[in-house]
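Some structures are shown below for you to check.
Rule-based calculations on the coordinates, nothing more; no lab input. All values reported here derive from a predicted model rather than from experimental measurement. Cβ atoms are built from the backbone, for glycine too; each structure is taken alone.
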Structure P
Amino acid sequence: MRRVFREYLDELGKIDVETILIIIYSALVLLFAMFMKRTSFILPRDVFIERLLVVGTLYGLAPFVLYITFRHAPKDYGISIGEPKKWFVDVLVFYLIFLVILFIAFKFTNLSNIYPLYRKARHGYSFFFFYQLAQLWYMLGWEFFFRGFMLFGLEKSFGRLTVMVQALAFALAHFRKPQIEAYGAVLAGIILGLLALRSRSFLPCVVLHYMIVLTADILGILT
């Protein structure tokens, strides 16, 4: 039995330690966020908004445990503005593509009954604006986790295949969303991953993802 365990440990020893920790740690953080019950400490009357703020903070801060452990530079996790003049064009092109997809999806599915997810956002500009601020905060942490921490953290071991690794986790994190959106998350995860690698930054992914979500919310109200 000891020989068997030793052989398994030897196999693990062939894998980069940081890669092992990033994968295990990412899985634990994602599972914790998914199973975490709604909190009501800050905004007891708006538990949905509070969850966005809490989970967004979790995704944004959790990677810094390993960031500090392995003494990384900010750019190692995609914390950089990259080249805005270059990635702005990419963001615009992909946004126009997703805009067409959104129009089609809202016309032929029931997404207009689902978005915005925060139902009060339909009841006035103040609710909508408040929701969008919380959404932006959530998106910042979400994108840093997938397109910063996971993508760049695993690049050393997987090369450009790291795009597929984070896209898989990203798609599975959508299992509670509408079915059509969950399937679309596979392609979206790949596109966002490539965008981050090309720009060496997770920030353009925040911009693109938030623009898509904001558009979905507006379409949900108008259609």
Structure Q
Amino acid sequence: MGVIERRKREKEMRMELAVEAAMEIFNEEGYHSITMEKIAERSEISRAALYLYFKNKDEILITAIAEHTDYFAGLLESLYERRETVKEKLIFEIWNCFKKFYEKNPVAFNATQYFHQSEMIRNLPDALRNVLYKSGSRVVGLQHKIVGYGIDEGIFIRCNPRTLSEVIWSTFLGIIDLERSKYVLSKKSHLDITRDTAIKVLSRGILAHSDVKC
């Protein structure tokens, strides 16, 4: 390995350590408790070096969010490629993509939802807002594309694909938010059973053989 390649790898490793440290603090203490000093200390990177890689904590967190969203996009792209083979199970396959997205990294998932609040988006500089927009637009577009296929093939009820896609996604988000709140308050969660019940209820209303009209 040459000097340039080694330095590049060392830089990437330090950036990964910084991202991991920031996400740990976010999970343990919340967004407002994160500082560049805390990130540097936990990642064992000097503050000077940290500022060479990232301008501020938001840039670090957005990096983690973009990487996690790319993983989600990969799941959706794979599903679209397999759409002909899953057909009647399409709604369950979509739901499974959502579950994998959450379970891959719940902290990054929560950070994603946190940064998509209107107040957070407004306070971001244009460059970071554009990163969120591009990564988010990619997954939204794929969701609409998959749901649109289900409607065109007569698998789902006739409906605006954008609207139906948003109903499915917002149902999943609502369940995650509810169970997260329950756990914070009571240390109890019924995430798995709630998600399983939700997809059964959704499938009865979404599949074309149901009596529901849109």
Structure R
Amino acid sequence: MPDGEIKNIVFDLGNTLVYFDYSSFFEGVSRLENKLSPEKLMKYFTDNRLDIHLGTGKTNIRESFKSLKKKHGLSITFADFHDLYCNIFRENTEMKEFLENKLLDSGFKLFMLSNTDSSHINFINKNFPYVKHIKKRVLSYKVNSVKPDKRIYKYLITKMNISPEESIFIDDLKPNIAAAEEFGLKTIHYTSHKKFLREFRKLTGVS
């Protein structure tokens, strides 16, 4: 076990372990459906709060596609739509190397706390194998709650049996960081890998 009090490292997924950009999805669909602009598709997702409904498991991407196709009379196939929906991620090479070279044999317990759905996490598991090193996971669509809702943090602490004061939570979004701090977790706001390494070293001594 590393020196000091930190025992648990809790990672966010998107823009922390892997990078993502939804614009490639909106633009990709628009290329196949000229009458549906990227802006219109993004507005549809926003107006219907699909990020929340997908993230909490209230719907899935197939049902969302059916509704979208009906509303706009789309001709795109679900297979093409789904491929575009999933292919928004890219490797965070610096985090991959840090995870594999510094953390796997460090003695820290590793966790994931992510707002995600089944399509995205299955795609990530298949295409970014390093993420599968983190086996203890709280995934929003499985627990029907998304960050920064307090319920998902309570689930993390109780079901994973972690002590907040012995834990670091790493996330790219300030509201998610603030919610974690309310529960007593130490936090790192992930905005650059260099900054992350500096703050991680301060909290753990690991560099």
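Summary table
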| quantity | calculated |
| --- | --- |
| With Rg and Dmax of the Cα atoms in Å, for residues 35-98 alone derived as 17.2, 43, matching label from P, Q, R | P |
| Which entry (P, Q, R) yields the derived value 14.9 for Kirkwood radius over Cα pairs in Å, for residues 51-130 alone | R |
| Which of P, Q, R leads on distance in nm of label points 7 Å out along Cα→Cβ at positions 19 and 75, largest value | R |
| Entry that produces -26500 once helix-only ellipticity at 222 nm (-39500 (n - 2.57) for each DSSP H run of 4 or more, over all residues; to 500) is calculated, selected from P, Q, R | Q |
